[in-house]
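So, here come the structures, one by one.
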Structure P
Amino acid sequence: MSTASDRAPLLSVEALRVGFGPARSRLWAVDDVDLTIQPGESVGLVGESGCGKTTLGRSIMRLVPAQAGRIRFDGQDVRALSGAALRAYRKHVQMVFQDPYGSLNARIPVGQAIEEVLQVHRIGTRQQRQERVADLFQAVGLDPGYRRRYPHEFSGGQRQRIGLARALAVAPQLVIADEPVSALDVSVQVQILNLMKDLQRQMKLAYLFVAHDLAVVRYLCDRIYVMYLGKIVESGPPDLLFSAPRHPYTQALLAAVPDVDKGLRQKRSASTEPALKGDVGGREPPIGGCRFEPRCPLAQARCRSEAPVLEEHEAGHHAACHFARS
């Protein structure tokens, strides 16, 4: 795996806000988020369903509009792009969607679905495009002859490989993978994760890997951002996040996932972490206070009136909690 460096980031997200609904009662799915990805780096974005992870990924792709903040890719202001410039940006940034079946057109062969991407970006002749599709099938571990089959003829793992092939068709620099293994069996998850690692090395890819499972992102990623109700609550390298999590939400997530030190198939037998109350859609967080307060086992009066700031505790390890422990 690659590591972050002092170079200018490939992707930089600054104070990004993405909301839905009328201005007076807008729901902020992404609220003042900062995030960076270096060339060739794998960055994980984790949290429960409904915390804003997918919305953040889609806003980076310009599939949903942002109301405030900046998205810069290789020095370009992404929010200002339109027309041919936006199409060129999407050649460099591609997405693998969570549902490997729903993201494919059931009425056309999968090879044609991939070839369409090349057509949109005006790449090659028809013969060259077909050869490129065959090469992509080989790259993701599928028989090139399968490109004439339809989506329903493939398993979930095979369809996700096809989704990867489609994302890689235009040789992007960054792939946003939205829960790409969450619907797959554990054995198939490992196959897809290993494939993504191999492709990253071969093609010098950067990943934004969106997931709800910290064990999965630890296996693949160089850095991890933990998101709750639109806010980044903790970030850092996997070793620090796993050995010394500072935010109670991160601690609860870790207590609920497989123990990756013993393998993805084994659950933690016991946990000393405090239990997490309720769910993301439970009691509304206090206005001006910590968004995690309604569910936090450490919450005190201060948490209802004062929002914690994301602060650095060790090199590269940040947490937003009044009681972030050492």
Structure Q
Amino acid sequence: MSVPSVEAVGPSEVVTDAPSIRNRLLEIARAYLSLTKPKVIVLLEVPTLAAMLVASAPAWPSVTLVSVTLLAGALAAGGSAAINCWFDRDIDAEMGTRTKRRVIPAGVVSPSSALGFGVTLSIASIALLSSVVNALSALLTGVAILIYVGIYTLWLKRSTPSNIVLGGAAGAIPPLIGWAAVTGDLTATPWLLFALVFFWTPPHFWSLALLIHDQYARAGVPMLPVVRGEAETRRQIVYYSLQMVSVSALLFGLGGSGLTYLIGAGALGGYFIFLAVRLARGQRREDASRLFHYSMVYLVLVCAVLVLDARVDFWAN
């Protein structure tokens, strides 16, 4: 991609070209930002921040520590996503209009540039954590990148309908990273948060897969609805939702959370199961869409309730 040059041929032409240069730079920046899948980054940062706030209670983690850890997390997630976009450029071109518009198949960013961008961000995230935070958080970040890129993207996604289950471990590591950044070790609570996100991932992703299963089928990607059918996918969503809510309850018993968390998580999880069961009983697209969107709300709110419970004692005399 070439940036328009500004030739010193006269003040009027310089002024005329300046907006063009600015617009071109903004276009390039937006293209590279889209490679990082920023909406996914924001979602992953929520359990990271929640783990940090719970781990440091009753004190507060420093602004610097939080900022560096979240920045490193964004770099890791964004870099992994960019590498994923590089590798999946062939199926993105086949799945449909939605994926064809992504910047690599659309020809806005070259594959080599996208790969270099992703690798650079990934390395930067590990270097930042190891130099500013601690070795454990850096190691966990490296493991998350390895699972998402090396195991999920390069292997599982195109070979098994269990791809999102096993590969979902990468997205469950952020709370471990957040906890390790604050304490330098791992206890039962962050591992339970890991398990919560791990079991949350299949219902979240499969409800979306139900909506776009024809696109996966067109590209030959063996997602669960394509390989085992929609009915089995809806049943599996219920099973994983039940496991997710069960794990969330363990945060009350084994994770040290209190009654505020139990009440809040119970209500949020109960509604999640209600939506999952309704999806399993019917075949309406709107039920899959409703569960997909609620799953994101659920993750944010259950993390918020966990932090609130650790920070505010509503049951004190």
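Details
- Origin of the derived value 31, 57, 12, 0 (P(r) over Cα pairs in 20 Å bins from 0, in percent; candidates P, Q): P
- Which entry (P, Q) yields the derived value 1.00 for FRET efficiency 1/(1 + (r/R0)^6) of positions 57 and 89 (r between Cβ atoms, R0 = 35 Å, to 0.05): P
- Structure from which -24500 was derived, helix-only ellipticity at 222 nm (-39500 (n - 2.57) for each DSSP H run of 4 or more, over all residues; to 500), options P, Q: Q
Each value in this text was obtained by applying a stated rule to the coordinates, not by laboratory testing. Quantities reported herein were computed from a predicted structural model and do not represent experimental measurements. Cβ atoms are built from the backbone, for glycine too; each structure is taken alone.
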